[in-house]
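A.B. asks: Structures incoming, each one as structure tokens.
Nothing in this text is a laboratory measurement; each read-out follows from the coordinates by a stated rule. Since the structure is predicted, the reported quantities are computational estimates derived from the model, not experimental observations. Cβ atoms are built from the backbone, for glycine too; each structure is taken alone.
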Structure I
Amino acid sequence: MGLKKETKAEGREVTSIRNDYVRSIERQEQRQKAHKIRLYRRLSVFGLFVVLASIWIGSTLHAQSQTLSEKEQLHKEALVALQEVEQEQEKLEEQIILLNDEEYLAKLARKEYFLSEEGEIIFTVPKTEEKAEEKE
């Protein structure tokens, strides 16, 4: 059993008792202190992990939202293109129906290729735009 002298701020010396009980209490306090330090370290590492995971999740969500908005824009553009193609298809189907009509074909041949039936004479008349240019 040893005695230990401690100096206080007031200048008085206090002697502590060094027996098994005091040493066991000191070891227990040291273990608790070490346990607290390890706990703070574990919590710090866990907190860092949570922050990094949150950043990763946030960046992933941001990238996915950008990709989604780009794909929505492409989808809208594709729908517009589809409508244009469908309108063009309707026009072409109407033209197919007209081209199957013999009267329309004869009229088209006369107009575009200046074909005529026997005894028929074709005269070309200038268009109104050409007439306006001639007057000026």
Structure II
Amino acid sequence: MNLITDSTSIVPEGPFPITPKVFHHPEKVLFNTRPYNMDLFVDFDEKEIESVSVFIKTDAMESYIEFPLNTFRARYRHPFNPLLTPAKTIEYFFVVILKDESIYAAPLDKNGYIIIVKRTLENSAEYFKRKLIQRR
């Protein structure tokens, strides 16, 4: 199911059910030279799940792209490598569709609306220099 049909669509309309069964903890810092994994934890029986996807948009893209996810060690994972997909910024969110046609998303605000994760991909050397200066 394609929930985002064109570049004018930002996110699927909510609200979505708020549940601890769908959980994502975003990284605070992402580096432009290091691959990382976007992990989503889903606590539904595999037999109930129709699909799990992450929707990603970078500053180099006009619209979100849906990436279907597979399980990896009890989580759904999408590897992102900024060396293969160069970007200055990244935005993303997750959607889980069950076979009974119920839809869940992550991350959500307290009212059940999607909070798009937005991160600037940082140069690691500059980041750690800044952190060192802040400690002094």
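A.B. asks: Which of the displayed structures (I, II) returns the greatest value of distance in nm of label points 7 Å out along Cα→Cβ at positions 62 and 78 on calculation?
C.D. replies: I
A.B. asks: Let me ask another. Of the structures labelled I, II, which one yields 1.82 when Rg/Rh (Cα atoms, Kirkwood Rh) is computed from its coordinates? Don't skip to the answer; put the middle values down first.
C.D. replies: Details: I: 1.82; II: 1.00.
That value comes from structure I.
A.B. asks: If FRET efficiency 1/(1 + (r/R0)^6) of positions 54 and 118 (r between Cβ atoms, R0 = 41 Å, to 0.05) is computed to be 0.00, which of I, II is the source?
C.D. replies: Numbers: I: 0.00; II: 1.00.
Among I, II, the structure yielding 0.00 for FRET efficiency 1/(1 + (r/R0)^6) of positions 54 and 118 (r between Cβ atoms, R0 = 41 Å, to 0.05) is I.
A.B. asks: Which one of I, II has relative contact order in percent (Cα under 8 Å, 6 or more apart), as calculated from the coordinates, equal to 8?
C.D. replies: Of the options listed, only I reproduces it.
A.B. asks: Upon calculation of helix-only ellipticity at 222 nm (-39500 (n - 2.57) for each DSSP H run of 4 or more, over all residues; to 500) from the atomic coordinates, which of the structures I, II produces -2500? Show your work: numbers first, answer last.
C.D. replies: Numbers: I: -27000; II: -2500.
Considering all the candidates, the number was obtained from II.
A.B. asks: If distance in nm of label points 7 Å out along Cα→Cβ at positions 38 and 102 comes out at 10.4 when worked out from the coordinates, which of I, II was used?
C.D. replies: Values: I: 10.4; II: 2.4.
Only structure I yields this read-out.
A.B. asks: Okay, moving on. If you work out mean count of other Cβ atoms within 10 Å over residues 46-53 for I, II, which one comes out largest?
C.D. replies: Working: I: 10.0; II: 14.2.
When mean count of other Cβ atoms within 10 Å over residues 46-53 is computed for each of I, II, structure II gives the biggest number.
A.B. asks: Here's a follow-up. Given 20, 21, 18, 14, 11, 9, 5, 2 as the derived value for P(r) over Cα pairs in 10 Å bins from 0, in percent, for residues 14-69 alone, which of the supplied structures I, II does it correspond to?
C.D. replies: I
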